[in-house]
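Read the figures in this text as sums done on the coordinates, not as results from a lab. All values derive from a computational prediction rather than experimental measurement. Cβ atoms are built from the backbone, for glycine too; each structure is taken alone.
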Structure I
Amino acid sequence: MFIQVQLLTGFSKPLWYKVPVHLAHMRLHNTIIQVPLRNQIVPAVVISEFEHHPNVPFEIKELSGIEPFPPDIHYLPFIQKLSTYYQLEQLHFIKRIKKFLAQEEVNERVPKNNSAIEYKTKLVTLTPEQKTVVDFLLPHIAQNKFMPTVLHGVTGSGKTEVYKELIKQAIAHNKTALLLLPEVTLATTFAHRLRAELPEEITIHSFHSAVSPKEKRHLWQSLVEQKPLLIIGVHLPVLLPISNLGVIIVDEEHEVGYQEKKHPKINSKEAALMRAQLHNIPILLGSATPSMQTLYNVKTRNWHFFELKKRFAGSFPTVRTVLLSDKKQRKNFWISQILLKAIEDRLCKKEQTIIFLNRRGFSFFVQCKACSFIFACNTCSVSLTLHAHNQLSCHYCDFAMVLPPKCTKCAAHEEQFLKKGIGTQQVVSILNTLFPTARIARADLDTTTNKKKWQQTIQEFEHGELDILVGTQTITKGYHFPYVTLVGILWADLNLHFPIYNAGEITLQQLIQVAGRAGRQKDGSEVIVQAMGEHQIFQFLNEVDYPKFYDAELAVRQELSYPPCGRLAEIELKHTDEETIEREAQTIAAQLFAECLQGTVSARVLGPAKPPVHKVKNWFSRKIYIKSPQMGDIIRLYQMIDQRKFTSFIYFTPNP
């Protein structure tokens, strides 16, 4: 017997191997095996099996053995379902996991303490609200029953205590629990916290990009041995074969971080729901601001819904909205008089303040007043962001340059440069000028990449050694700062006008999450929301009013048939030549339009459209959207594209 295999790392062409006699009785298709390659043994997946010797002009070596693989009977059906939904080959998912596990150690130094905050084991008695959730889910863990459940818990209400109890019960039933979080920094913080707060006998593994290959292989061996575990991560854990999976917990389920940014754009929350259904186990989706799709499923698909309405300590902050368009004089345009006085008051009381702005850097862009020239990236269709020390940087690639003393177009002197917009670096500079004695730090993507510095900043703020923390969405979730009594949001409507159908939902969720950092230990806290203009979402800024937003927003979605009232998928084309991609995008859109007119599917095609950022690293992109009541019709329409006729890369992403 002979097989063709695909190596899981490196060489892309299929290779031939012979099956030894003692394995000839086995069906090896889709099995992970070990094969000799030059002077080493490497993992590969079997893609074809043949009874007869192939007609090839070389000697065929025998495979070395079967790669240890967790005996998960639900794994291949899950991978098959994922591959259909995302229109990808099944091999993609298997290769992804094994590639991660095949990484070599490269003098890695992953800190043992992934969070700077020291957590201590504590005995917590569940509140009646928390106990109701746990008591409902326990029989479903014990009996292996699919049960999608939503936990709408206000910020500081103790959702984590519910998670901990469910994890302990799953382990007690000799089952593995998955805990998914929307970003790696949050996953590492949770791992450190749970190692301190859960019983020592519970084995905890992290599985994400910040974990060393050695730890990943240790986890794999535990899965092969079918040990009960807690696995924490973002995207990868849901793709692991787990024979004894007992419960999946998705924290901050509304977060866009579960949608991968690079193609293929798998949504981990959607994958987790598929996994729970196939494994026949409960899945808990927790959030202070549940997504529209999740709330819609509660109302239309009978998902179970629980609420935690009370905070463990402190009280909800008072929320005030201030328009920056008013003509009142102030020391700085971005700091209203109301916010200025509130910060001064907190500094006098030795309390802490968070200033939120979802934009890093110093200024959005630099423009020459003399000729209107804007400094832009050479390889991306975006302006360069001004950072400290006159550094111009592209946030889509690695391009950076020092701001020149003269305009590169008209040679006007730098005094003619307009620095428009604001970023977190400039906010720190402004606050240092307004409050010279205050201890101020910054937390955004620029600082979180330096793990040691980031941990130090969080530790100092947690311990009250800083007065003001300026940050982006990095600080909106997962952190407990007991001394924060003021949150200032500088430009609340910054992202409201992005060309996406759910801009209002995403913005409101973000504002409520950052507002929720205030008042967790004290009464009398305040949130000051600054905006350029009025917007309807500001009616729902108090998180107890968040469910009312659902009703208002749903009416708009229904009228336009956008999710959750319909299904939506994106087709993205990428090419290095703009003329080619424009022509091919038009051709594909025309074909899809024609299919819809013939009535073969019930769908509507939008586009092609040029995205706001239509060039990244010299790759151009175009997008086509398909709307339909059923995802099946969208997939069938997409499958009608003969991709062999086009030179563009074509990617399919269903909207969750």
Structure II
Amino acid sequence: MNVIDKILISRGCVRESTVEDELAPFYATKLYEKLGIIFDLPAKINADTVVMLSAFFGLEVPDSFYANPQDTAHFECGELLVEQLVAYFKKEHPELFNNDKEYARIPVFHKVLPQYGEGKEKVVRWFRVISADEAERVCRQAAKEYLVYSRPWSEVEEDEVFALYKKGYCNGVPSCKDNAGLMYFEFEDESMLKYFDYKDVVKLSVRRYYDSKVILITQKGKRLLKKAAEIAKPCPLTKKQAKYFNKIVKVTGADIAKQDNSQSPYAISKRLVEKSRVTEAAEFLDKNGSLLERNLVWLLSRADENETEKILSLVDGNNPIILMQLLWMLASQKKGARVFSFVNNKMFKSHTETDEECNERRSVLDDSVREKVIDSIRKALIKYYGERPIRGKVFLSDKFKKVFVPVNTSDSGKGIDVLPCGSRLPIKGENIRTFCYWEGIGDIDASAVFSDGNAKTEILNWQTYDMKPFGNSALVSGDDRGEDGAEYADFVIDELLKKGWKYCVYFLNGFESPLNKGTIYCGYQNKRDLRTKAWQPDNIQMKIHVKGNSWQYLGFAIDLENREIVVLNKMSGKRCNVVASSDIYAVQRYIDKRSLEAWNMYDLISARAELVDDPENADIVFDEFYSETDNKKVVRPWDVSTLISYLK
């Protein structure tokens, strides 16, 4: 399946068959039965449609170590351990097993296990069959939406953008300079450098060529970087940026004068604050892009009551994404050590304050000031978006109150119904089955890290599953180490709650390599009954294509108390091939509902829309199931690229 077809399928579309196929009714029935898909024009699909959708949804997936997580309920802990050790031995010494290199479960104990039938659950998804002209319109719209991203594209998104560019659908320069630089180096398109300044050249070079204290660069890279430096506009640099930019000039031979940090806004504002001229520092930073918003907490923590009012009066919505990030951070802030999370080179990283840092910190606001800041930010955002209305009448479903605003995150994969990071999906029933399957990469390990909401944590993965730390309330299908394999885990919500657990986070780790090789998918299913076949593609609630140059991936969290899935979808910058209990603290902000409640997509859209109560009276419908027509556009919670287009 080519990338363009994947783009269409992820947007609920397939291309119509140009030749009438008499088996179309059979294909439509098969796809409904196997995948839960219903077409608006079933007569216009063909065998290729079946092949593409079967591959996209994963009609056939590799076997897991045990056929089903429920199999392990029939084994004692010692039996599970011995059987797994035999399998490890077989993996390392296949010559002792008649050169059988197949890595699968070894039935040491020959227990008669139950047969698992089909589940009754089915998730119905509506697909449109579109013409070639409509497919081109969808691709142009997808390209247009990608160009307005304020964050770097993930590796999965890069594949789509490159395919769209090669087909001529990308007209314009990406809003995100990281993405513009990527396109410049990939296609040598100098128009991508239209808005570059010296800081951007430094950032681009560090991402591509910097290693330790030297610049590792090819002749082609030297030529491209020299051109970028010469085209870029001068701008104030910090001491570190100036030093590195001068190194770029020297290495590439660019004809540019030596730079220094004499005009650095940070240095100037710091000197003003040291002289207790906090309001002046705020006014100065306000004239330098988004620096006021980025340093708001630092300034307010050093301001008196009068200065606080003056500084907050400067806050407007002209840098909405930074304001939203600050709002979420303040809304979820708790006493004690703070957890700082950030994105660097598409990787999600975090830092928890040490005791020494907690004792020394000054950049913290008391509760009354924090509430004032939150209120000021919300008013600024409402005013900003109120001046940028959506054209036409809008019906807005309450489900968008659970959709996080997709700002500058490290959202990684795309796939089936993948909402923005921080969004919440309802768990329907008491049972959850998570899945991960892969092809062409050795040994992916799925882990669930549990927390009681305080200091107690517990890991469920290949290191602990044989000990059954949660009894039969959380079971794993075993450690599959094959190059093509699958792992499943079952969770019984009520039973885990009674044991004192409040939530858990689902991780993937590459044990032998980063997660940018082969093909990897993960997701979850709501189950009425866990005694069913491990894999049922017609019951996928969410499925993510995992791809990134990282050893760890944060998939989603299960909020057991609120019975909700919290989408994470982040590549971790942590270099590890096994999970640790402390990894759960990196995503505390998303697990805490207060961030989502402080500002979400419902708030944003309602601020810039003329709302109507009936979708039939709307020009744009923001809803999960409403059918799109020629005269009515439908935006679904998982249409992330479309949601991003409403942020500016």
Structure III
Amino acid sequence: MLIGFQNVTFEFGARVIVEDATWHIQPGDRIGLIGYNGTGKSTLLKVLVGEYTPSKGTVEKGKETTIGYLHQDLLSFDTNDNITEVALSAFERVREVEKEIELLGHALEKDSENETLLIQYTDALHELDVLDGYNIHHKAEEVLHGLGFSNEDLIRPYKEFSGGWRMRVLLAKMILQQPDVLLMDEPTNHLDLPSIEWLEKYLLHYKGSVVIVSHDKFFLNRMVNKIVELYQQQLHIYTGDYEFYEQEKMIRIDMQQKAFENQQDYIRQQERFIERFKAKASKAAQAQSVQKRLDKIDKIEDVKLERPDLRINFQLDKVPGKVLVELKDVSKSFGQIKILEHAVAEIERGDKIALIGANGKGKSTVLRMIAGTETFSGERVWGHNVEESFYAQHQLEALGLNNNILEELQSCGSKKTDVELRALLGAFLFSGDDVDKKVKVLSGGEKARVALAKTIVSKANFLILDEPTNHLDMHSVELLAAALNKYEGSIVFVSHDRYFISKTANKIWEIVDHTIKEFKGTYQEWVDWNERMAKIAAEKQKLGVPDIKQVDKPETKNDIPKKTEPVVAVNNTINKELQKELQKEQRRLSNLEIQLSKAKEEETRLENALGDPANYSDKNKFVTIEAGYKKIKSDREALEKEYEMVFEKVMELEGRV
């Protein structure tokens, strides 16, 4: 064990964060620490590193264990050093040895025959070699580049950068320190998509253990092999990725609920017997015996999920024309930095567009241009009956500070009932008496959630959203994605949350070479298409085919290359491979259909058996049936997922052959 809790209880004031928790972090663990906002995940990390002391139990740590802790409070650090120097401070011992070598070198210049100095100088050089000290600049630059810094950035002072970029520098330093345990509190909050993907690849090969607090489902699913959920002051541990956790938790909930209902049936049956016979002399002793058994029974708790639900129906006042917005020959620059140059784009009715890409490409600028709050050259043509609502951080300034949260939503004129508005606010993490809080006392994150709720509840038929998931937990992101899927209007949004993008977008926009490139399809289809293009390009290179520039819209006529012989040869080869792959996937699909049918029959049989009171009264039999049901349900869900994946693959292959 590297570090962990042993029977730890911790209270924050009068509030219990965790009670009697045991959790050991082992070498090789990649742990996602999850829970609803406000449950105390960040506090738990502080207990783990010793910033807070538990009221009961102990925090155990190996003598040689080193810990790196990335958290929001680090932003108070400031320095005039350039960011490369800040990153290099990770190599504390190497820098010390370098100074020793420099001092010894100066001393030897004055006394070159001094044998003691020569030995010390040689030893220092050897230690520098052992520490791989000659490569620290290369390592630092590699990590900083991976996190999105340019060569020009590397010599800029740390204090010139904004909070998000500063956090990247400190993350780079922590990665370079290579601690045994890396604790990361929301590391993806300040990263764009390319940097998140780089961090994923880096951490997958990281030799130490990692604990991550994150609301990014994609990130967790690729990164972790264990989930620790902080729920109702308890730590619930699941061995698997986030997807496994979701499936396993629902199985646990289903089983507990069925066991609770069966036990309640049994209790009611026994109570009826007691009530009927307790006054009858011949049966009184038996009734008393039944009562004693009931008193001793271990009660199974009812399942109550403490999470908000969102039931909201969107009603649009007006139906817009076919085209909502058209950008014609638009250009935008900030000094020497070009964002767009003679770009064109069009948003149609029903479009749900994700504008993605690296930070600094101008995504938020494009949203402001569409909304009409950013100047540019060119033309923005607004369509018929378009009513827009724009969500961005600056919208916080438009909130009525003296309103309470509920009144602020009522001011939108959506004609929703208070019950509906409270349900919406629950999804945005405001429950119960929270809705009576004045806007002026809210934190920045809370105000952002109120502004987003106002945007969503408005009767606009066109939503422009800049990072709408930034201050939401995972369940609220799910609810927002589900709500926007029901929304009949059009949306264009910027987000680095890949789960949200994949659940919401039907088109992808990317800023490439100062133009807006459009892909008609979902995020996963866009990812798959890019991978296919990279594979074809690699195949062409392997066969010595001259490179033909590939563009982002494969259906455009101008993008079809001229048919030279080498390209035809490559296409024929690829087509034969596609036909073979299609036949293979079709056979796989048929086999899965048979397996699914059998699994569903067995699941129904075991579910009926679980509901039979006769089986519940036989503990061993019930446990066996319960285990079988749990396994077959898990198998069936896995088969369904695989079936959907193979079905999509078959559809895609049929379209390409």
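General observations
- If semi-axes √(5λ) of the Cα gyration tensor in Å, for residues 392-479 alone is computed and equals 31, 17, 10, the structure in I, II, III: I
- The maximum of volume of the Cα convex hull per residue in Å³ over structures I, II, III, that is, the highest value, falls on III.
- With respect to distance in nm of label points 7 Å out along Cα→Cβ at positions 96 and 272, the largest value across structures I, II, III is given by III.
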